[in-house]
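A.B. asks: The structures considered in this document are given below.
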Structure 1
Amino acid sequence: MNKIRVTTLNRSYEMLIKRGISDKITSVLSESFNKINKIFFITNNKIFDIHGEKIIKKIERCYDVRMLVLRDGEEYKSSTTLTNIYEFFIKNQAHRDDIVIAFGGGVIGDTAGFAASTFNRGLILVQYPTTIISQVDSSIGGKVAINFKGIKNIVGCFYQPHLIICDPDLLNTLEEKEIINGLGEIIKYGLVFDHKIIEAVNKIINENPGSEERLKNMIKDKRFDEVIFRCSKIKSGIVEKDEFDNGIRNYLNFGHTIGHAIEKVIGFKNISHGQAVSLGILCAIDLSISLGFIEDSFKKELLELYGALKLPVKIYSKNVDDIFEAIRFDKKITEGKTKFIVLKKLNEAVIFNDIDETIIKNSIIKNIE
């Protein structure tokens, strides 16, 4: 088992990474918490049908479990869903020493996590991620939030979990589109922090050239566990140094500034977060090229990797001005200026607070179909 200890100002906690750890979930909980009263298990209908019922039955053998199954989808990361969770807590008399298990992807982790952080001024939170994005990124670091008025993650706070349980076996049932959704975040880590992550992904994927099942085979490969571990280790180390996103944690937003804007304009139902970030990364690469940091050949090589991983390479929207306007709502605005993370070279990022509007728009236009 890989264990990562995350120590922040608010809390110190462990991330446990092991294939099949779900089979021993009751032991994991008993070893992690001295006393367990009620467990509030929050998931969505899609993941419950695949994994949730089996895991619930294991936990129920030892503990008092109250379950809430929400609808699946980014559009349910909302104030309405938040209210439903609060009502669930009230109905079942949730207290501060009760445990909330957020079992699902980023939407469940963010929404249930935000509810746990605010109800009774904070319940015990266990993040139990079931997607690639949530295992390598969103479950770590305490950012919990909901969307509001079409603006992503605009209402939220920092609330570190008390435990993260990561079982790569849960990824084996992901549909291909969900695998693709997570690969963009992994590429981000490889570009900004550790090129060995990209090398590892390339090595695994190249062993299945042309195979229709190559992406599914990749995540079933035990070497992919090391990719998850590397990304998680990087994220946890950054969180320890910059818990509240005032410095180097900004580098994790590479591709996200324009990516979130693309997501807003095209619509949460029409494009996944990972797809939007993948496209945002291409725009950020073009920004880096326009600023004179990297060569065109860098993007050409990246596009080859995108092709192998079936990542999107074109924005299917003509609304350049709408995308640019959506950037203005980004949370990373400082003194009226939006922060852009660009690459000076591979594994060396830099923050720019004031990039000419024409350069930004051109970076979007270059990636529009």
Structure 2
Amino acid sequence: MGSRTPLFDQHIESNARIVDFGGWDMPLHYGSQKEEHHAVRARAGVFDVSHMTIVDLSGERVRDFLQTLVANDVAKLKDYGKALYTCMLNADGGVIDDLIIYYLSETDYRLIVNAATRDKDLAWIRKQAAPYDVAVNERAELGMVAVQGPKARELAAGCIGAEYRDAALALKPFNGMQAGTLFIARTGYTGEDGWEICMPAEDAPKVWDCLLAVGVVPCGLGARDTLRLEAAMNLYGTDMDETVSPLEAGLSWTIAWEPSSRKFIGRGAIEAQRNAADNQRFVGLLLEDRGVLRNHQKVVVEGIGEGEITSGGFSPTIDRSIGLARLPAGDYDRAKVEVRGKLLNVRVVKTPFVRNGEIQIEPVGEIQ
């Protein structure tokens, strides 16, 4: 038996298929992964993300500490609730984890880091924080849900205090606010609009039940993965890890090179790699033959070299198989993927595949 979130009983009552995910007993789906996926794209779905690790940092030098810890520039955060997506790197420039940072005050910040990397993340953060006299407080007593979709905020507003609704609905993307016992942020991992809501664990079942009562569909890890793949959002441990720099994981936009005096961990290593001609490309793939793209399949670029699919699967929105891949440097838009001993045609495409419910690529021709 793995760790359980405050919503485990709700999942059982809804007949969820429970699977192990990084040591947690989590819902894979509640009957149909595909229907849950479409519910988020068309209306609204809710995910239990209480397995994520919430960490609060406090101290007089907390900003200085974060400027060293992460690759993005925390100085961009000046207003309460403002959020920043970034990567935490090792000395070699590899990604220890990707995370979101929220500004709470000049001496207080909140981090949301991945569940599967909890232990190593906390150990690394505490080690780096010690010289700055920063307190690192894991908030294990909190639960968290993500309500996502074009109608998500409208429906979820009925489940928060009336006195907070207007302000919550007015939140701009990547901003958060306290609403009584709830911390509401306009963020997500699906390519749709919505909120991620932190709350005391004992309040989570009430919030979950309210969301379902107003018409939000419960969704599991399966739909979360197909949605994030369509949105070309990286999954830690799959699309990047400690051996891969953000420059080869499609995350160069998360690096703040200026000011040049900011010496964040890993900067020297990725600066040396920054303008290298042989940096691998991180791209989207659209399968043009019959089959399914899967993680770790070999990609062959004729006359150039080989790469690998990092995330692959079937896209319910596009009705085609898609993938994210790390490929050799070069200028090309066609490749082949080895599937069960056969080389199938793929097109190299820009990502995301889907944004706000709209397909961003054009599937050309019939599947052979």
Structure 3
Amino acid sequence: MIGPVNATWLLRFDTTGDGPRIAVKDCIDVAGTPTTVGCRAIAEDAEPATQDAPVVVHARRQGARIVGKTNLVELCRHADGINPWTGTPANPLDPTRIPGGSSSGSAVAVAVDEADVGYGTDTGGSVRVPAACCGIVGLKTTAGRIPTHGVFEFSRTLDTVGPLARDVAGAVVGMRMLEPGFTPAGRDGVPLTAARIRLPGVDPSIDAAVDRALAAAGFVSTDVELPDWSTWLQAAYDLAGAEGHWAHRHLLDRADRLEERNATDIRNDSGIPAARVVACRRIGRAATARLDGILAAHSVLALPTMAVEPPRLGERAGKTYLTVPFNLTGLPALALPVPRADGALPASLQLVGAAYAEEELLALGAQVEAALVSEP
């Protein structure tokens, strides 16, 4: 076992063998090491985990090498990738920009080929946003599909575990490590249709890149409007806030060991009443029914992962605007890079499938990826 080398890693392990290299976000238990969640208030008293989380057990049994524990945003609470205490992993595409979070270290480790698969968690976009920022693939899994035992809790309703990888094939390997026996679906020549979700505030060049990628892969796209999007968005934020307060309120006893933004959020979210939580769950049920109805008529939902380029360090910009409603509904969502015509940083296409349809979703992602590779 060796110590951290840079802000990407909180702990590196000496490993040998030929199995896939797995980087584990430090909110997931690895036996013999403390789980600090990038937080001083937790790290000061953290004891080594007595056993691996199930997702780590599954990987080891299949010959994976756990190569280290990766850095993250404190308490998994923000999507920018910034951690003033443990450091901020450098975005490999542009070090002046955020790496995305909260699974920042796992995304960067994969992007710079220090791991084949990164384990991340996604409560509002924390796998998909760093994938988009770093130009790699990230999969938010269906809520409840992958066990979260041994995973630090933020929002028990919205938390999921998913893989990050350099390409879709790597994400398939990641899913197999998380769920032994996982196999993507075959493509049988059925016509592909995409419900193309369009929302205000998206950079036109990003929308154009998404449209080109869908067309190249042979999708017939139909524009779909979702006028309740902002309602779904706020319901997800409030539900995460309420559940996050109850999960993290004990840390306010050491508020001086927390980032100020997190201490403030935990305090403020104590005011979310139970009636609002119930209302948010009802909104989530209605949103799920709406999206299920659209998916009954289309192969997939399609939209960007992020509305804008990765913000520069110190800039404020919405990062989970296009991701968090799918945590509210629990549906699986795949983020994969697609080129922009002006040669700028890649955009990220988000494909959303039916519940427990990761097998089909990854097959569709592979078809998009292959079409983009074959383009002149």
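A.B. asks: Computing distance in nm of label points 7 Å out along Cα→Cβ at positions 85 and 349 for each of 1, 2, 3, which one ends up highest?
C.D. replies: With respect to distance in nm of label points 7 Å out along Cα→Cβ at positions 85 and 349, the highest-scoring structure among 1, 2, 3 is 3.
A.B. asks: Consider the structures 1, 2, 3: one of them gives 1.8 for distance in nm of label points 7 Å out along Cα→Cβ at positions 45 and 197 as calculated from the coordinates. Say which.
C.D. replies: Computing distance in nm of label points 7 Å out along Cα→Cβ at positions 45 and 197 on every structure in 1, 2, 3 gives 1.8 only for 2.
A.B. asks: Taking 20.5, 63 as the value of Rg and Dmax of the Cα atoms in Å, for residues 157-316 alone derived from one of the structures shown (1, 2, 3), identify that structure.
C.D. replies: Of the structures listed, the value fits 2.
A.B. asks: State the single structure among 1, 2, 3 that was used to calculate helix-only ellipticity at 222 nm (-39500 (n - 2.57) for each DSSP H run of 4 or more, over all residues; to 500), giving -13000.
C.D. replies: The correct label is 1.
FYI, it's all coordinate maths here, none of it is from the lab. Source: prediction; values computed, not measured. Cβ atoms are built from the backbone, for glycine too; each structure is taken alone.
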